[in-house]
1. Between structures I, II, III, where is Cα Rg over 2.2 N^0.38 Å highest?
2. A value of 0.15 was derived for FRET efficiency 1/(1 + (r/R0)^6) of positions 78 and 238 (r between Cβ atoms, R0 = 35 Å, to 0.05); which structure in I, II, III was it taken from?
Structure I
């Protein structure tokens, strides 16, 4: 973070345009702090500060900006400055920038790259969208298995400057196939005349270029790696994916799931930046679908109109029934969706989930039934508001609560698994969607129980 003592001094240098001194100060700052500083000043001054930075530092700082800020800076810089930044950017971050830009703009950006970087950019953009190939970088250290530790360390000193990470060294054969990965610490601790082959255990994890990015997230979590190698279909090492990119993808995936679970179409940009019209479009569709679904609840109420007229007291407990079935369904859906996302359960575990939620739903329903009956008992004892048939009313509400909570729990737990089986995102079975779906059936259960207990008395 930018020191609160330093920042006013920096702002003063900016306002008085003492740029030479400002440049000397910023050169020693971490790129992320420089990015924070630039974002904290007026837009018209950002390009002035940015142009002061050496091209390699400017490229590092540029990678910390969101797309909108990057776009504004590109528009304010000369073609030569843009080319210098793009050529110095890490390949994966540059690919991420190009993914956000219109196709015509991407063509213009690629055209000003150096021949070497142009080839890399076109190669990475050639992989399918949301694939591991779009995330990887070809900047890594690869050695041969017949080299010595001394040869390896000399090679790293000569070529490691531009590597994305030096934590892991990759071993390839004469045809470029990945045969192992070795931590740099093993080279540092081994005698210099040791062969690379003697350090190998042939126990490595890799990704394929066409793997989905979610697959990469799962492997990083499972194996706790800072980087993973990426191979083509024949096993040739073509790049690596590092943890910083995976963290970004994991954040995006989690945000998308949260939005879906709230019955909101995933936002394409930060909440403060999205337009009012865009926000309405993202929310109106699902809200309209849920509203139409709730109309079925009104229809169900109309179907039992005669029963409600004969026993008006039943209407008092409708909100309680609806909320209980919706809440139990939302709880179960949330737990199952998260378990699927973390890989704790799969479609094959559906019967295990069903049995567990069956027991859970019964117990939870019983707990609410006892609370509901006690509520009716206390109100009856204090005011007599439920009349001579209060016991039957209490039993109706209690047994209905057991039924609706059991039904809501089973529906909430099974729906994500069914959606997953159909090939869709389980998060689409959002809490509002589950609640809307079980509301109607909850009313049917309630009034069916009422007709059993109250027939011949209130009904």
Structure II
């Protein structure tokens, strides 16, 4: 095969990285695709991280930073509606038709209820509320093994420029919630990457994260992160104004460190369902007052002589209620840091964003993932997957839609990769 043909094939394959699933692809599968954008009905601004679910199924996805989503649904499920939900908004339903190829615009209305002082402050001590929610974990979360299917994306930006984009479809084995998190497992089903070929863009540090986020950052299953009973005295708790998630009223508890420990503590907010006392959402960040503690917690590897300085380490963890149980839904980890070599005048800013969304769930006849197939915390996704070479790569999988900025970055990285061939 000639060099020109090889180059043309690579171009076509990489272009598929940013294309939506086409009508022709739909004809080749048993799936149909629903695409749309979610906006605030008053401001008309896009809504980020809204959950979009196929009604009556376990299938779902979230909106990207442009408020956009694409949801792939099996024809056999006979789904007629999708539900859209987001923190602080009333749920919305939208009718769907597998023959409708138009991009939908769906508007959400902000919550508008009068706070009932007795309701919101019925717990005099917010720490007692958090303890009560911890004690209800076995009632609110699955007590049998569950296999989750998810989509994982990891991006690295140097200043404002993307230098690495890695993606994967993962399986997450969740043991019963009365068992420790180390019983959970992750398997990478398929993945791809784009990496800047510029030598100066090589990032030689390894940070805690990767496809195992649904194991480490499931704060309910892994309470040592935040919710261990013995850690509660380390924090001061305060009740904030109530909000709704999925049309359900939530207690909102703010927390911040009140003691000094040998490891970094967190500042953040917990959202607790008023009716069930299940944890619905957590937003928190590492306390950076002692940056060396943060470095010890998140930095796994760096070259000698390189100075690593964290500027922000933040997390979002969300759960979704279905029937009488609450399940892991979405995890996001953002790390801002600087790197510089000794004797150099200026440091370089980096941002690493890792996010994982659960797109499907099965709790029937679930078995553990064979050990040889599990993704180890010692592995790096960008080192384990290959350059994208199949234009139908995600054809049957639900993924977080790339934003306009990410699509632009893919185009630039693609040109760099082709030029370096």
Structure III
């Protein structure tokens, strides 16, 4: 048995209809997804994850979430005290697509694809006032189908908790549950919800035939399948990301994370890290896109935790996955205020906040998914092999190397990260170059 978990780490009222200024981000600019002229219109994206947070309407435009198609799948498990292992029931049943309060991981993943409403009083408290904005997604006109395959589980206090949660509660899935989600989305595609992309920011340590068979079923029926590579570094890739059939995605970051405007490096306490560095839609000081493409590789690093490719595993490309901002109510426990509310509860109450930076290949995969959606908008007839080959052929090569990066863990400071060719795949996806290679119909 393989337990499937979300691949990210963390550092019910509807929002009022207020026109918001749209803002770009460093990660969208890094892959040039904001200059292609395509938005993923007409494309369906099944996000196989934890579902959406109960307050998802605070963040997303309602007409881009296919609530009528959302569904969840769960398999019961029990803890065997003798073997100290989980035992699966063997039967998958349907649950709600509305996510639990145990994890809102799927909401963050969706936000990268679709975009989201953003307002954080903590920015103003830090001396950086920012009015409410809409953070632009990679493919803001797609239709999201939330498919919940990672669900809540609880084991008794007398049992050993395998993920070290002191309250004995955790969020995970099984191979059968994920496979059920894959087949459900594929059947929707066959029924006419097409073109269809399945994106999976989740993974487990070993292959499973039930999941691989479901992936083959999806690909054979024209579904594009994207998956995270995993967050295990040199230990290798997780599954389904390691399968050759999927478009697998590793995680990269940007040299100037946390820098103040003008590329001023953090140097606490005299120069604190800059909170709003992520809201950039610039070309990093380059004069044009061509110049940026030639010089950007020197500003990209591979995250030390991004899974490296081992023998028999297949890493295709990398995408931004370090310090990606997004909605994540519920860290450390589910509690939220509407993003548009005001009051001291944001800063002094029990509310832990609505938005977090998250790092992981969980954050990388939806970037690739968004670009694939743009490609399918231009040509809905593209198959898995077409999308994968174009993304790889047009990627910006990232050579093996090392870079000194300002990071916050384990403590704030400078760290030197190194990587080899087993961590880069074909390189960093470039949406504009990929769209140029997609044949029009």
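1. I
2. Matching structure: II.
All of the numbers you see were taken from the coordinates with simple rules; none came from a lab. Source: prediction; values computed, not measured. Cβ atoms are built from the backbone, for glycine too; each structure is taken alone.
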